[in-house]
1. To which of I, II does the computed value -23500 (helix-only ellipticity at 222 nm (-39500 (n - 2.57) for each DSSP H run of 4 or more, over all residues; to 500)) belong?
2. Quick check on the output: 7.9 is mean count of other Cβ atoms within 10 Å over residues 2-9, derived from one of I, II. Which one produced it?
3. Who wins on relative contact order in percent (Cα under 8 Å, 6 or more apart) among I, II, i.e. which is largest?
4. Quick check on the output: 13.0, 37 is Rg and Dmax of the Cα atoms in Å, derived from one of I, II. Which one produced it?
5. For structures I, II, calculate distance in nm of label points 7 Å out along Cα→Cβ at positions 42 and 98 and state which one comes out highest.
6. Starting from the value 9.8: which structure in I, II was mean count of other Cβ atoms within 10 Å over residues 18-25 calculated from?
7. Thinking only about FRET efficiency 1/(1 + (r/R0)^6) of positions 10 and 34 (r between Cβ atoms, R0 = 25 Å, to 0.05), which of I, II has the largest value?
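Coordinate-derived values only; no laboratory data. In this text the structure is predicted, and so the values were computed from the model without any measurement. Cβ atoms are built from the backbone, for glycine too; each structure is taken alone.
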Structure I
Amino acid sequence: MKVHLIKEKTIREYVAKNSCSCASFEVWLSKVKLADWNIPEDIKETFPSADFLGNSSYRVIFDIAGNRFRMIGKYSFGESNIRLLCWIGTHAEYDKLCKRQEQFSVFNY
């Protein structure tokens with residue numbers, strides 16, 4: 001199924017504030033727009049460095065710009081394939097999020 005990206009505008013706004021990440025996020029966006037995912041493993045095929053969070057969270061972590069930035073997304077498969085953007089930030093900010101055990105529940109966007 002084709003991916004329906006929710007919150008592309010949020011990604012673009014983040015990139016505008018962090019211009020050094022522009023090219024890497026554009027690559028990510030172009031891959032998502034061409035993606036055809038039916039199962040979680042398809043996400044890994046498109047983004048080999050992606051990691052899935054446990055706890056039945058249906059969340060995936062994307063490494064952007066050589067792991068300088070991280071993005072948490074929530075996915076679901078059904079009649080339409082939906083990718084929700086939950087959180088975006090630097091790797092250091094992600095580490096702080098994990099120390100507080102918030103990576104499973106954060107939903108800033």
Structure II
Amino acid sequence: MKTDPAGIWLAIGMLAGIILLLRSLYLYAPRRWHPRGLAARALRYSPMAALVAVVVPEVAAPWREAVAPSWGLLLDARLLSALALLVVARLSGNLLAALGVGALVLLLA
């Protein structure tokens with residue numbers, strides 16, 4: 001099957017337009033359509049929940065792949081980075097600083 005490059009770019013452009021429309025709909029929607037109460041509070045945590053859903057399987061990977069538990073699993077760079085991130089986030093309350101410290105520990109470990 002042969003595909004036309006113009007058709008591929010057209011499909012990409014159409015998908016980008018649909019995504020842009022759907023994401024901006026929330027910003028430009030009337031105030032009465034915005035979620036209230038419990039739904040609004042839950043949506044506040046959704047970006048961090050998505051980040052956790054991506055990071056936790058990667059941090060837990062050494063335990064899934066290990067044949068037997070060892071001390072080397074506790075010195076894994078991913079685990080040390082995640083622990084540093086949690087400590088800084090808890091102590092400072094600044095998530096951007098926590099992400100920076102976690103990335104720095106991952107690079108240095």
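1. Details: I: -10500; II: -23500.
Source structure: II.
2. On the way: I: 14.2; II: 7.9.
Source structure: II.
3. Numbers: I: 26; II: 16.
If we compare relative contact order in percent (Cα under 8 Å, 6 or more apart) over I, II, the biggest value is for I.
4. Details: I: 13.0, 37; II: 20.9, 57.
Attributed to the structure labelled I.
5. On the way: I: 2.8; II: 2.2.
Largest one: structure I.
6. Numbers: I: 14.4; II: 9.8.
Only structure II yields this read-out.
7. Numbers: I: 0.80; II: 0.15.
Structure I comes out on top.
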